[in-house]
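Listed next: structures, encoded as structure tokens.
Just so it is clear, none of the values below were taken in a lab; they were calculated from the coordinates. Note that the structure is predicted; figures quoted are calculated from it, not measured. Cβ atoms are built from the backbone, for glycine too; each structure is taken alone.
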Structure P
Amino acid sequence: MKSVPMIKYRLHRYFGSSRPVIPVIFTICFLRFIYSVRPMSIGTGAVLSGIVQFVMMTFITLSLNGGEETVEEQLLLFRGKGWRIYSIARELALIIISKFYAILHILGPIVVNACNDFSFFSTPLTAMDVVKGAFVVLGSGLAGIILGDVLHPRITGNRRAQLVGTVMLMLLTIVKDALIAKCRVLLFLDILLPPVMKPAHDLGNKECLALKPVLAFFFMMILYYFVVTIVKNLVLQQRKFS
């Protein structure tokens, strides 16, 4: 694939810098904090990890956008010999970065449970629980990528507007259900913003997440990601690097 060298270059630029240091430390501290009290609910841990992954990928994508150099991006576009390869490489690099942090969230409960004689959680941790948690975290990561990318500086034309707008959209995404419950006029937010809090509502007072709602959430996030990504890249293609 023509996009592979470009993906490797973007990943080398990210992981070869100091950028991953703070997110890795933050993730480890977060996992240490939420798994410091036992017994812990498996479902609650997965939901909290999903929310943190969403917030973190929003800011990571925001940071990467802010660090883009126009000349370098033009060279990558030229090397890809077309907007399609350039866009695919860019999106796949972001997804791989998201998966890297998702692995930390997925391994967290496994390591904690193993270090506590496999009895840390209120119910036994099974392989299916790990899989369901992985779907929640991966889906939330996709939502973070989109939200951090949708107000790209080449779309807004202003880095400050991108930062303020993205933070507002992120907060609205988290609290939109409460706002809609108070004011039905805001129902349009449920369509425009990703359903990041759906796993929390599906969990309710239960100990574990059910498989069907988790899969529904994951596929909803994939659909949302593809639709918004296509629209965003069409806009970026029109604007180019002007």
Structure Q
Amino acid sequence: MPSFINQYLNTKSIFDLAKVNKLNNNLLIPIYVKKMVEMAKYNIRLGNRELTTKSFIELEEWTKYWGELSNDEKGSIKISNIQKKPSILQNDKFPLAFDLKNLQTILSLDDSIGYIKGFILDNIIASSNKEEFLFLSNLLLSIHFDVLSIPFIYNNTYNILQIKNNTFIITTNHLGLIKGVFNKDNKTLFVKVCSKVCIKPIEDSLKKALKNIEIAFQISDEIDLLFEFKNNALNLNI
């Protein structure tokens, strides 16, 4: 496990971000765009509810996004600040995902990376279909490129944590994609988020666990995973 996580931060403070719930309309909401019904109007799904709403940017059909919902002057629902979810989150479920509680225990091990790599290899050997093999092979390929990619499940929703050196990325239900870069020289955690509405809940969550660490925020619509999952994972010389 990268030492900066255990020494300066902690896995609990990071995973607490995944537990932030949408209690009002001030956070992001998962959106599934089904189809465009007319210009700038889309049929979308929010949980079990389907509705038609406006978007002034072109959206891809049958694709998952994060976005902010609001009502216009006519009372119609509109979407703003739309962010497409990474390709790995376009899947409804993962072939392998850790429970948050168990994962925190695993990441506290001295050789957590070795444990996770061995666990992935065991599951690759036992994989029963192409999709499962591809998913697990990507996890292994990620480690090969010095990125620890950890799929996890919370509240019946799948997300992913990635760690490389002093940087982490985590996807969440209602805070979108979050990137943290830790500077140990001045003990500052630089956090990138995709929306202003995410800053306060992230700050509140992190400050509960982080002592004597400054947190600086930047809003960006260009936050990428540290390792993007491939459509094929052949020739894994790992």
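Hey, distance in nm of label points 7 Å out along Cα→Cβ at positions 158 and 230 derived from one of P, Q reads 3.1; which structure?
It was calculated from structure P.
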If distance in nm of label points 7 Å out along Cα→Cβ at positions 78 and 110 computes to 4.4, which of P, Q did it come from? P
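Out of P, Q, choose the structure whose coordinates give helix-only ellipticity at 222 nm (-39500 (n - 2.57) for each DSSP H run of 4 or more, over all residues; to 500) equal to -7000 when calculated. Show your work: numbers first, answer last.
Working: P: -25500; Q: -7000.
Working through the options, I get structure Q.
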Among P, Q, which structure scores highest (criterion: relative contact order in percent (Cα under 8 Å, 6 or more apart)): P
Quick check for you: by distance in nm of label points 7 Å out along Cα→Cβ at positions 70 and 94, which of P, Q is greatest? Q
